[in-house]
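So, here's a batch of structures to check.
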Structure I
Amino acid sequence: MAELPTLTKRTLQAQVIGPIHAEMVAQLGQEKADAILDAAIRKAAIAEGRSFAANAGGKTSMAEFIKLYELWTADGALEMKVLEATATTFDFDITRCRYAETYRDMGLGRIGHLLSCNRDGTFCQGYDPNITLEREQTIMEGASCCTFRYRYKAPEAP
């Protein structure tokens, strides 16, 4: 079976998650519902990262991680300006995010960061915990661009 583009997967997931989140808000309140959604999505991102690492035979690296971005940018889902891509650094800015546009169109813009943005760094915990993300701003939360700054720190020898 062919792999669905990530934007399509996230849209389908949001169609199910949106009403569930709305019901959780009604019964538990905004703060609790957001916390539950955040925890669940982060756990799913770590599991997805582990799955990708397993598919790579456990041979993860920054170079292999960079290749994964083809999945997330497929079908014009993201427009990005790469600033640096090396064995230890992957810096880029997202100048257009169709994930944010899609969630806003679905009326889910307020939780879009929970549905997508929070996955970005958390995915690394499952894929390769030596890769970390620093990001100061996102389009999802109103900035003009998203600032992605990934770093790879090789594990220290025993």
Structure II
Amino acid sequence: MHKFVAAFSLAAAALAAAPAHAQFAKGEDAIRYRQSVFVIMGAQMGRINAQLKADKPNVASIQSAAAVLASVAPLAGEGFVPGSETGGVPPTKAKPELFLDGPKVAALSKKMNEEVAKLNAAAKGGDVKAIQAAFGSVGQSCKACHDDYRAK
């Protein structure tokens, strides 16, 4: 099942990798796009977290999830386009400030992608302690953006 989820997630990411802004006929489409990316990211973080809490972590499962996460994470920013500040089904949790703080948001996004890349590298290495440390750093990079730009 994990291999199916990973394969499906990678296929979805590949299809979504086309120039995203051109795909959004309306703001609601961009909201759905980015929410979908975040669902995939959250699922992969959950898979990794579950393995790290296990008595004997399945490193292959962690590697798979980290690879999907590394493939999908760069896509998240493509859904934050003008016209997608409000609305959506479900409604966006992005605060309006996210669309006004371009340089800060870009720096946070870059940091998150760097940390995800480090997690993927650690997962490939197979050292559970290194994976745990990298996983924590990814979580902190996500939290940094959520603290400032995600509504409760």
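For the read-out mean count of other Cβ atoms within 10 Å over residues 27-34, a value of 20.1 was computed from one structure; give its label from I, II. Working through the options, I get structure II.
Could you figure out which one of I, II the value 2.2 for distance in nm of label points 7 Å out along Cα→Cβ at positions 59 and 139 was computed from?
Computed on structure II.
For mean count of other Cβ atoms within 10 Å over residues 67-74, the calculated result is 21.8, so let me know which of I, II that is. Checking each candidate, the match is II. Could you tell me which structure in I, II was used to calculate helix-only ellipticity at 222 nm (-39500 (n - 2.57) for each DSSP H run of 4 or more, over all residues; to 500) as -16500? For helix-only ellipticity at 222 nm (-39500 (n - 2.57) for each DSSP H run of 4 or more, over all residues; to 500), the value -16500 is produced by structure I.
Structures I, II were shown, and distance in nm of label points 7 Å out along Cα→Cβ at positions 75 and 91 at 2.7 was computed from II. Taking volume of the Cα convex hull per residue in Å³ as the criterion, the highest value among I, II goes to I.
Where a number appears in this text, it was derived from the coordinates with a stated rule and is not lab data. Note that the structure is predicted; figures quoted are calculated from it, not measured. Cβ atoms are built from the backbone, for glycine too; each structure is taken alone.
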